Structure 1
Amino acid sequence: MQQKQFEALVKNLCQQPNLPQALEVLKTHDESDIAEAAQALTGQFALATVDGEKRIYHVTQEENEQGEEQEFIEHVMNEGDDVIRFI
């Protein structure tokens, strides 16, 4: 991807009102690597209310050293935040 294409993609994503819609744009991208990565991320986000804020978390399952599935949770952004935080 060329710099101008990347800039256009980021601008387009920033115009999306929320994370799910930005992810949908990425899933339909012409470059298969981008579309496949976005597809792989689908379903890995959770919304939780913490201290009165609706927070969006990235949730993954990974195997630990003992071979057991372990859940990892990372705060990505709050609902209503500018989508650039996800991008």
Structure 2
Amino acid sequence: IDQVDEINIFPVPFDAEINIRYKFNYDTKIKIELFDMKGVQLLKVENINYIKGTTGQSKLNLSEMSNQLLLLNLSTSQGQFTKKIISN
């Protein structure tokens, strides 16, 4: 993602819930996907409407995913952002 103002994922490590806060310089639909380290998709949230310049936030319930290293992928109309996250 070239025009990223900010993407924050917290808390890391997480217990039962993770927060994703983002801000972009363009209007877009956002898709959030969560994968295990084998590439298996565990969660998908899509069609999140985002308005340019605002601070968006998504909360994901990950209480079923303890003791794992996961890949979180956030996609917009202009690119993707991927980050490793770990549970407590």
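Relative contact order in percent (Cα under 8 Å, 6 or more apart) was computed and gave 34; which structure, 1, 2, did it come from? It would help to have the intermediate numbers written out before the result.
Working: 1: 26; 2: 34.
Derived from 2, not from the others.
Identify which of structures 1, 2 gives the largest calculated value of percent of Cα pairs over 18 Å apart.
On the way: 1: 52; 2: 38.
Checked 1, 2; max of percent of Cα pairs over 18 Å apart sits with 1.
Taking -10500 as the value of helix-only ellipticity at 222 nm (-39500 (n - 2.57) for each DSSP H run of 4 or more, over all residues; to 500) derived from one of the structures shown (1, 2), identify that structure. Present the calculation step by step, with values, prior to reporting the outcome.
Working: 1: -10500; 2: 0.
Source structure: 1.
When distance in nm of label points 7 Å out along Cα→Cβ at positions 25 and 41 is compared over structures 1, 2, which one is greatest?
Numbers: 1: 1.2; 2: 3.1.
Top value of distance in nm of label points 7 Å out along Cα→Cβ at positions 25 and 41, among 1, 2, belongs to structure 2.
Coordinate-derived values only; no laboratory data. Quick caveat: nothing in here was measured; it's all calculated off a predicted structure. Cβ atoms are built from the backbone, for glycine too; each structure is taken alone.
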